Structure I
Amino acid sequence: MKNEQASYNITSCAALLAQHKKVHTFSLFLTIGSITFMLFYLNSGIFSSLWLWPFLIIILIGFFELIIAMRIGFDQSLLKSLTEDLYQQNNTITEQLNLLDNALSLLKLIPSDKTSRTLNERLLGCVKLLKIQIVLCCCQLFLLIVFIIFHVS
């Protein structure tokens with residue numbers, strides 16, 4: 001793959017990954033809202049342990065979403081840096097990926113079997129993480145809606 005095409009692929013993926021902040025903000029809103037409602041129910045006289053479980057599950061999903069959001073932000077930063085390096089240096093994309101893999105491997109951030117992935121495999125992995133983050137946020141929203149429906153009925 002030529003550096004110019006690789007650069008456009010990386011830039012496009014980084015722009016897509018930037019949208020993870022919106023998903024994370026919404027998930028954070030759902031998580032904090034669940035903590036608030038859970039504390040309200042714990043302090044009220046109408047507390048039932050049955051009401052505690054949906055909130056705990058929403059909070060737990062929010063914690064996993066936070067971990068995924070941090071990873072996506074890290075990947076986004078790496079992709080931006082990789083794009084800048086492609087413009088500034090005369091290395092091929094393969095050489096840049098090898099340098100990146102060496103750095104990540106030294107920091108023990110990737111296992112040795114992940115060092116030979118192509119650029120497309122890496123970009124698809126980043127997109128997969130974004131999809132997982134969206135699914136986690138949707139699960140939080142779904143649980144909250146189901147809780148509200150059953151609570152009101």
Structure II
Amino acid sequence: MKKILIILIIILITGCSNYHLTIDEFRNISLNEGYYLDNQNIEYKNYDYVKDVCYAYDREKDYLVEFINLENNDYAYRFYLTNYEDFQDEVTTDSYLKIKNNDNYNLFHLENKKYYMLLIRMDNNIIYVNTEIEFKNDIENLLNKLKINY
């Protein structure tokens with residue numbers, strides 16, 4: 001009985017923890033996977049709460065995965081909520097949808113016939129993907145290398 005209880009506690013602890021990825025880890029792994037990196041903060045330059053941005057861009061297939069580092073968890077959560085509302089517009093009856101929320105982690109994962117959309121908040125960091133469904137496997141391969149739970 002004690003062994004079962006210990007195993008359950010270990011599963012609960014490891015199942016509840018989320019991987020915390022830094023922007024430097026994102027850059028290194030994306031670069032090693034053959035992505036072109038763009039660190040220009042053009043899209044977010046007018047937002048002083050955006051501290052750093054990295055775009056992992058596949059030049060051949062023309063899609064990107066964004067990593068956005070924000071000033072704190074509150075800004076990241078608001079960023080998540082704003083984009084969550086936008087992503088909700090693409091939910092259809094035949095969509096795959098996964099939503100997960102806890103104190104330091106939020107996930108919105110949507111797949112339908114047209115789009116692959118992923119929004120992940122890890123503390124004050126955001127991973128943002130909004131592209132065509134045809135790039136799903138490539139993006140998920142990168143996410144697996146990044147050890148992202150989605």
Structure III
Amino acid sequence: MLEYKLDAATRSFWLALGLNFVWINVSEVLRYFLVILPKLRSTFPHDAGIGAITPEIFASWMIWDTILVFAATGFYWLWFVKFRIGLTEPAKASLAFTITVFGLLWLGVVNMGLAPPSFIVAALPLAWGEQFVAALLTYWSTQRLEVCPRHP
């Protein structure tokens with residue numbers, strides 16, 4: 001019987017990916033239903049279909065979350081490998097990722113008139129919190145399996 005053993009770097013990435021898959025999906029659903037959906041409905045009370053959850057919309061959110069999990073985990077994992085590990089790195093990495101991904105997303109949504117500018121004030125801090133935890137989970141996985149050297 002052939003035995004295939006993954007190296008520590010590969011195991012740390014898959015561990016971070018699994019943890020982030022659970023965390024980011026839970027966080028995205030909670031943020032949507034507790035913050036975004038109520039804000040959308042109060043902003044657009046005349047649109048009865050705003051925020052509807054149909055099979056097509058649900059499928060698109062599954063695709064969005066899958067892309068987000070892979071992108072975030074890969075970004076953080078590479079950041080930690082490149083810049084080493086220090087206590088400030090998860091905060092810096094998650095801020096960079098949040099501004100790039102969620103900042104562009106919400107600026108686009110606001111610029112198209114699909115949400116008021118106040119959404120950015122509500123959504124970005126919550127997105128950063130989600131991503132900070134994702135960065136910490138990735139940080140923990142790289143340290144647990146000793147993939148990245150620590151700062152001296």
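Bear in mind that the values in this text are calculations on the coordinates, not laboratory data. As the structure is a computational prediction, the values presented were derived from the model and not from experiment. Cβ atoms are built from the backbone, for glycine too; each structure is taken alone.
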Legend entry - Which entry (I, II, III) yields the derived value -10500 for helix-only ellipticity at 222 nm (-39500 (n - 2.57) for each DSSP H run of 4 or more, over all residues; to 500): II
Inset, instruction - Have a look at I, II, III and say which one yields 0.7 for distance in nm of label points 7 Å out along Cα→Cβ at positions 21 and 125, as calculated. - result: II
Inset, instruction - Name the one structure among I, II, III that Rg/Rh (Cα atoms, Kirkwood Rh), for residues 93-140 alone of 1.06 was derived from. - result: III
Legend entry - Parent structure of the calculated result 34, 18, 11, given that semi-axes √(5λ) of the Cα gyration tensor in Å is the read-out and I, II, III the choices: III
